[in-house]
Structures are given as structure tokens and as C-alpha cells.
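Presented below are the structures under discussion, each in the form of C-alpha cells.
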Structure 1
Amino acid sequence: MGGRTARQPIIYKSRREIELMRNAGRLVFEVHQAVGERVRPGVDTAELNEVAEEMIAAAGAEPLFKGVENKQASFPFPAALCISVNDEVVHGIPSSRTLREGDIVSVDCGVRLKRYCGDAATTHAVGQVSPEVRRLLDVTRETLALAIAESRSGVMWSSVAREMQRLVESNGFSVVREFVGHGIGQGMHEEPKVPNFTDRKQRKNDYELRPGLTIAVEPMVNMGTADVAYADASKWTVVTKDGGWAAHYEHTIAVTTNGADVLTDGR
């Protein structure tokens, strides 16, 4: 779940804490696998959420998103998953909406297990999608892979974000700016913010990647304009302003002396 956090110190994690986060991340991975197997034309998004709710409860874990409040929203977030379809960028609420052939659906899952969190997102094609939509998914997934490959001790985050932005924009797409990744640990949203682009303001808040830093990296990429808006008065679901479709991929990673350790890949 992308968001904003108040400026607080960065909390670096021990090896033990990182392994506890990996346990949470493994559950997130398993939820994604189960939900992904059920994505097909005719399924409604509430059914996908029910699968996640049952798995998280059975594991003795807590869904991170359910019950979350923000100052703008008119009610707490009501589900374990954020499920965003087509022009919905993030924070879509599961409902009776039925998926159709050619849609894309972004699924974001976060859990807390034994006090530590994991958070990951992926975008699924529903049946066959157009070549341009397939390219959107491929480029967004490649952008996350690039960020993971470039994340190593001693690197400034702005240099990673610059390469992410360059990859997206060189393919004719745009990077969402209002929502970014975040630090993660015992809290879902910790410092630092993890933007997928760089500009003067972001460079002022730049930071060096160091061992023990745990972050959720989550490129959100639009086919058209980068501008977004709330879909309705509830102020949860975020949509593209121009109606272009959007993709969202995310992993929780730990920075180590040997590079990035992905904690939500099922290992």
C-alpha cells in the first residue's frame, strides 16, 4: 500500500528481524499465489479478497491494510487486499465488480506476522490483453527488477530512482508521483520514503542505502499522464486523471552488504 509518512528516524534491522520479516513476506507470497490462480474472467474482486482474509487468519497473522484510516478517507479501509482494476492505480476496494477478459488487476497485500510486516503487489492480466497493455505490465515489472538489482550498500536512493524513471519514460509511460514506496518493519509505513522518480525536492531528502535498511519498493506506472485523482468521495481508490490504465508491482527488500535481499519472493 503506497503512502506518506511523517519524518522519523530510519530504523535499521538486525539479521534476526530481517528473517522475521521474511516469514511475513512468505505469507504475502503465498496469498499472491493463491489469489493469482483465481484471477479470470467472471470472478469478482470480493471473492479474491475472501481468499486472502482466510489465509491470513489461518496463519495467525494480521492484514495490514484492513482498518487503516487516513485523514481524507470517509471510512477505514475495509479489506485485506487493495484490488485496483484498469485505470485504478492503487487502494481499490474489493467489491462485487466482475473481472472481464482483457482487464488488468493490481493486487496489493500486506501482513503483520509475529510483529513484523511484509508487503508486495503485482498486476495480473485477465485473459488476453492488448499488446500495449502487456508492454505496460512488462515495463513496470522490469522497473521493479531494475530497482532491486541497483539497490546495494553505498548507493544513494536518488540514483536508483533516476534509473527507474528513465526506464519508464523511455518506454512512453509515466511514473506516479503522489504515491511512493516506504520503509517497513514492525510498522507498515516507516522512514524513508521510496520514490520511483527523482527531482529537486526528492534529492533534498536523499539517503544512502545501508545494510539493515528494509523498504517496500513499488513502482506505479501509468500508460498516459502521471496525474491521479480519487475515484469518488470516499477518497480511497486512486485513478488516473486521463483514464489511462496503470500497473503496480512491489517487493519488500532488505539492503545487505551483498545487495538487495528480496523478502517477499517466497523463499
Structure 2
Amino acid sequence: MPDAAYTRSYYLTVCGGHELWRASRGARLPRRLSRVLELAAIAPGERVLDVGAGRGELARAATALGARVLALDSSLDAVALSRETLGASRGASGPLLACATRLPVGDGSLDVVLMTDVVEHLTPAELAAALREARRALAPGGRLVVHTLPNLWYYRFGYPLYRLVMRARGTTLPRDPRARVPGMREMHVNEQSPRSLRAALAGAGLAARVWLEPADVGEHEPSAFVRGVERFLASTPPFRLVFCDDIFAVARRAG
């Protein structure tokens, strides 16, 4: 989908975590972003690139840890929002208008690359190029941390069951889960399963651990009981294979 579709309105009304951004101007992170930060294990002084920075809250949090952070996005509105979020944060540079397939950094110049909710928006060819670029930019011992959703196994197998349960509760959901979010059909051009993401990372020369782990499960569900059931199914094997929607990966250069 053209980068022009990623507007300020999209980031502040549709893109996950917009409620927290509006309430805190980026000072508080949704669970999926705070988990990425935990997995990155960023140390003071490390060189961090946030690819697809969006509103900029993850770059701001990494800067607060003492990292030297460069944020970039291919959307003009995202760059403007990131600038608002980062403000005068010390240690942050950019945000830059740039694409994931051609990173404006030198070979081996980074300790950490963050790629949060970017994978599903890149075509297969773009994803392959972006992962090769991440590998090129990482220094020995550097790591790439990825979060993507949805998990295709959930959409194919779990969602139809969820839809039946919601119908019994009096709520009719669309047959295609993508229809629940405006623009998702057009924006999500390369949704993944854990298996396909692992293969994409390996194809780019990255050795990765890829797994399912629930992040913001049930955040809009009013029933505490239903939230508990959702979290149980999303976190407990083997149910999580088809009921967990969040895929995480930590990758390093292979060889």
C-alpha cells in the first residue's frame, strides 16, 4: 500500500497503542512494544536503529535507556509524529524519512535493529531486502528484534472458532478478520506464521529464535472471565499455536 496511506489519522486512531500514545504522548508503551524493548536488552551507549518507528514511542524508550538511537520511517506523517514524541530526547537522531530496504547506515554499524509491526506491511521481496539490510548493518554480536501480527495460524484456525463464540454472545464478526480494522486488507501484504518468519530470517542469513507470545490479549474485552480464557488459550501449548496472534523473533548474524 502506498506510504501516503500511513497518515496521522491512521497512527492515532487505528494503529495499535494509539490510546496510550494520546494519553501519555509516548511515555507509556503497549505491551508488545515493552516486550520488544525487554528482548532487545539494550545497554547504555549501544547503537540502535528503529525501523518503521511509527509514532516514535519505542525509539523514545530506547533513548531513555542510554542508547544512541536512529529512528526512521517511510511515512512523512510517521516521521512528524516521531519528532513530536522524541522531542529533545538526548541520544536520539532523526527521525529520518527512509525505507527498510535501503538503510542509511554503514556496514556493521549497529548493535540493535528493532523491526516492530513492519514485516506484515512489506511484500515478500521487500521483506527479504529489509532483512538482508538489517544483517548488513549489524555488528558482530548485534541482534535484530522483530514483532509481527497477525499469526496466520490464528486467522486460519483460531479466528473462526472465536467468531462462533462471539456470535453466541450476540456479536457478529466478519468472516474475514482483516475487515475488522480499516485498511488492513490493503496494508497487510505479507502476514506470517512462525514457520514462514523463521524461513525469511534464515534466507537473509540470520539465525533466529521465533515464537508465539501473547502481548495485548483481551485489552478491549470487558469481561474479566473471557479475558482470562483468551489469555489462557493464547499462552498455553498447544492452544497458542492457533489462538496467539503475536509473533516475536530475536535474530543474529549466522556465520
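We did not get these values from a lab; they are worked out from the coordinates using the rules stated. Remember, predicted model here, so these are calculated numbers, not experimental data. Cβ atoms are built from the backbone, for glycine too; each structure is taken alone.
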Study note, to complete from the structure: One of 1, 2 was used to calculate FRET efficiency 1/(1 + (r/R0)^6) of positions 25 and 169 (r between Cβ atoms, R0 = 35 Å, to 0.05), yielding 0.75; that structure is 1
Exercise for review: Given a value of 0.75 for FRET efficiency 1/(1 + (r/R0)^6) of positions 81 and 233 (r between Cβ atoms, R0 = 41 Å, to 0.05), point me to the structure among 1, 2 it was derived from.
Suggested key: 2
Check your understanding: Here mean count of other Cβ atoms within 10 Å over residues 65-72 was calculated and came to 12.9; which of the structures 1, 2 was it taken from?
Key -> 1
**Study point:** Winner on FRET efficiency 1/(1 + (r/R0)^6) of positions 89 and 201 (r between Cβ atoms, R0 = 35 Å, to 0.05) once structures 1, 2 are ranked, highest first
**Key:** 1
Review point. Once Cα Rg over 2.2 N^0.38 Å is calculated for every structure in 1, 2, which label goes with the largest value?
Key: 2
Practice item. For distance in nm of label points 7 Å out along Cα→Cβ at positions 113 and 241, the calculated result is 4.1, so let me know which of 1, 2 that is. Key: 1
Revision key, fill the gap. Output 1.00 (FRET efficiency 1/(1 + (r/R0)^6) of positions 41 and 97 (r between Cβ atoms, R0 = 35 Å, to 0.05), calculated) maps, among 1, 2, to structure 1
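For structures 1, 2, calculate relative contact order in percent (Cα under 8 Å, 6 or more apart) and state which one comes out highest.
Across 1, 2, relative contact order in percent (Cα under 8 Å, 6 or more apart) peaks for 1.
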Practice item. Output the label of whichever structure in 1, 2 has the greatest value of distance in nm of label points 7 Å out along Cα→Cβ at positions 57 and 137. Key: 1
Review point. Taking mean count of other Cβ atoms within 10 Å over residues 121-128 for each of 1, 2, which is largest?
Key: 1
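For structures 1, 2, calculate FRET efficiency 1/(1 + (r/R0)^6) of positions 17 and 225 (r between Cβ atoms, R0 = 41 Å, to 0.05) and state which one comes out highest.
2
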